[in-house]
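What follows is a group of structures, each given as structure tokens.
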Structure 1
Amino acid sequence: MKVLVVDDEKVARESLVVLLQEHFPQCEPLQAATATEALTAMIKASPAFVFLDIQLPDMTGMELAKLLPEHVPIVFVTAFEQHAIDAFGVNAIDYLLKPLDSARFLGAMQKTLRYLQGGLRNAMVPVDAASIPYSSRLVIKDPGRIRLVDISQILYITGAGNYAELHLDNGHRMLHRETLNSLETHLDPGVFTRIHRSALVRRDAVVELRPKDKGDYSVILHSGDTLTLSRSNRDKLEALLGS
């Protein structure tokens, strides 16, 4: 299944390509940096659907959308949320904001695949979380480059606001622009457990639990790091003990 990614920013295009290749290997990504290139690709390759940026050098994404075949679903990708109403005016399947959130990307893909399979249009409906595949890698975007981190490398994740800090088994730390709540939705709960409002831990990294005052527990990892399992998450003890 061919998928056309239209964006004049190379890093933005490649971020989407990486996500597609990681989660949907049945998709063959095609890239276009301009509306002209996109129209040429539509004629030559007939992609099944399109990821489309709003701002392009030769015309707007909205203008391009009106030139595309009506049956081809479109997911808009942009840094500007004010275009959302216009996007759904041209029957967009979904509207993603940059920087991309992995969970939102997966949700948009589910909507698009459902449309292709069942003929849905304006498919702004909730997606069954059970149908979204768990991530095996995270895409970390830094200025000028994209890094891939295998989930198996992560010992635990701490969160602060809109960012999450990945703590790796080699002792390194990496900052990822995604909330802990969002990350939790696409990490396998059989592998990671939420032990605190600001911490997710890899279950097989835990080697010891020590009771503390007021119902909390110290969670010691094989790396020597110590986290806290809060009293409000005591129901997660069984998951940790059974890992």
Structure 2
Amino acid sequence: MRALIATVLCLILFHGVAGAAGDIRREEVRFRKGASGTTITGKIKGRHSVDYRVQARAGQALTVTFKPSSLSAYFNILPPGSGDVAMFVGSTSGNHFENILPSDGIYTIRVYLMRSAARRNESSTYTLAVSVKGKPLEPTPASLDATKPGTHYHASTSIACVPPYESAARTCEAFVIRRGFGGTATVEIRLAAGYKRNILFVAGKPVASDSQTAMTFTRKDDVTFITFDSGERYEIPDALVSGG
């Protein structure tokens, strides 16, 4: 029952922050040969929004700057595989995003009007500057680090965790994609209702995640204790990140 209540709360909050419900047009973001960025112009009206899909890799830096004509227009960023859960919410964080990405895949920049403006059928023109820079952190090939059969993960284990909007510790399944030796890897933690938390480690330290909230960490023995402002907590053993 506790897990069900937490899942319902997650769904209510996540759907509430992902943008006004309505028709979503999807566009692929492509850069000219040799370029690392582009500027897009567009217009939204009422309940119509746009998903700009950009391919990026773990370790690269994504920068997005949004300039709308309406104060009711915003953008969110959804991590790979997410249909509604945002890792950045413009209505609370502003019109600029710049951060290292924790995992490989398609990141979605969702441009939308707030619900009140959408109901009034307001509109907004905008420019959206998008860039992806930096050398990606490539996964360690299977010839150097065995993978789990039939997957792209190198290993998995059970960890102690407190997922979002829960108060009691429990066990979560954690998977890892190692990206070289020395503690560089993406740790993927499976949460309720198919949701995930991805955390990028570089040289044994967590440096980026797909959470909306700030991340801090401490170390004790061979475990990294990660805490988010939302109350999430995870205990990540060195053996998962580095192997051995």
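None of the figures in this text is laboratory data; all of them are computed from the coordinates on show. None of the values given here were measured: they were computed from a predicted structure. Cβ atoms are built from the backbone, for glycine too; each structure is taken alone.
Between structures 1, 2, the calculation of relative contact order in percent (Cα under 8 Å, 6 or more apart) yields its largest number for 2.
Can you say which of 1, 2 returns 0.85 when FRET efficiency 1/(1 + (r/R0)^6) of positions 36 and 188 (r between Cβ atoms, R0 = 35 Å, to 0.05) is computed?
Values: 1: 0.25; 2: 0.85.
This figure was derived from 2.
Of structures 1, 2, which gives 33 when percent of Cα pairs over 29 Å apart is computed from the coordinates? Display every interim value, and only then the final one.
Values: 1: 37; 2: 33.
It must be structure 2, since only it matches.
A value of -3000 was derived for helix-only ellipticity at 222 nm (-39500 (n - 2.57) for each DSSP H run of 4 or more, over all residues; to 500); which structure in 1, 2 was it taken from?
Details: 1: -7500; 2: -3000.
This figure was derived from 2.
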